[in-house]
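For reference, the structures are reproduced in the following blocks.
We did not get these values from a lab; they are worked out from the coordinates using the rules stated. Since the model is a prediction, treat every value here as computed from it, not as a measurement. Cβ atoms are built from the backbone, for glycine too; each structure is taken alone.
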Structure I
């Protein structure tokens, strides 16, 4: 990175705590989503990576498998603990970190209470949910009270993929983040579209990961089923128009192919940078940053400048370094 390179705002960064890992393992998540184990995380190590490779601010969240392992009360307590931990990190390092708060879904009442606490008391910059919660996707009617709350706040909702139901049959004993996470993000977005959630709650700022998964390739097919086969709302905006209202990060392997396809399909003005650190090891995060900097740059600028400018619109206080 040159000294003049634009500083990045990383909207897709993770943390873990020892008690979180202990709780997940105790619930049976010994190999989370088929991965070999859990990463470790420290603020100091994360800041070293950020300083070395030009990341001004990283927005922290808990990744899959989330904080709900079957017991509502335990999930509420765990969500509060990890959210308060993140709030302490933000206070210790002003301007360097942001936070998307964990919610104990599918416990909707607990999620509503935790969202209010995180946004009003802890100063979180949004909330994090998974693509499905115990098999219930985001268009499920049970989640409507939460979406109403978040729509009233014009909140940022960061949607992280997780293992789909019946993953045992489809993942072929391979790590689910390789393929199933991308498919589950696509499935979750399609559910938001065809359930009408995106139209009913237009003030929510939805952020989806990994370049939108398979959405750029499937948006036209979804519109075909809407118009020709009568699936979903026939009088509303097209699928493509609805998807252009979402935000997408570039975590994963954005170049040389994925981001050019995404921007051709949905445009440039809602593209964000994401590293996926610490679940992506430091070496992988560094290689991804190198691919971003080495790629053919957008007209009139750089991917760094473009994504940081977009982050300033989504998260104005955080992106300003305040």
Structure II
């Protein structure tokens, strides 16, 4: 049994499809209100903040994928992520299940220095600090042999369906709605973005590769990085937009934050938009040279067509 915790989000949904297509039909989907994605899926409704629910969700699993996502709410992250990690680790240890954890880059320095799996943690705010803390807890459990786990780390998302990210909300969703995109701070810095089906497909591959465990992996994205100016030009061509957009300055975002909790909660991530964001996935590409990464043109076209 391969189990997905947080199966209702975009990564979890695409992971379920990837697992069924390439590896197994013995799949369990766990969330508060899970829905089948494959005819053979087993569904379990659970609240992973409850230790007993986590134990029940993981029971009889050989591999557990954690694709849990929380809203961009700093207080929720601080309160809930430590509990979630503690319950998941305990459940995997109790049931001797392998753990595949889907991670982000919030704990990395927000500088132009290329990011690799060895990049030290230097969080810029509370969400980054709690992320660093739970990953250190996971790595400690791995080092002590309490869980056999691997970490899948991804940069910012773009993709189909219910994909959520700053880039998606400010550019893709607005283009789909016929509105003018907005860009945070600068339009001339290179961005690393991962196509969500690629992230899920790579996660399924890693989870089913025995020698991938015991380490962290950067998931693969297109190394032909674009600036937001170039990304919007390409997206506008595909979405039949006019190519116009607006760059929001720091003072404008600060003003918007007075009215929007979501904007305030995103503030700690702003430094990454002032510099090039270079997420390096060479380790994965060397280990899995046959894995084909979706290009930006292909990914954005699929977003439009729903493919």
Completion exercise
One of I, II was used to calculate distance in nm of label points 7 Å out along Cα→Cβ at positions 39 and 135, yielding 4.1; that structure is II
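Taking distance in nm of label points 7 Å out along Cα→Cβ at positions 63 and 151 from the coordinates of each of I, II, which one would give 2.0?
Working: I: 3.3; II: 2.0.
Derived from II, not from the others.
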Exercise for the section: Determine which structure produced the value 2.2 for distance in nm of label points 7 Å out along Cα→Cβ at positions 175 and 207, calculated from the coordinates; the candidates are I, II. Expected result: I
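Which of I, II yields 0.55 for FRET efficiency 1/(1 + (r/R0)^6) of positions 7 and 263 (r between Cβ atoms, R0 = 30 Å, to 0.05), as computed?
II
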Fill in the blank from the handout: One of I, II was used to calculate distance in nm of label points 7 Å out along Cα→Cβ at positions 55 and 183, yielding 5.3; that structure is II
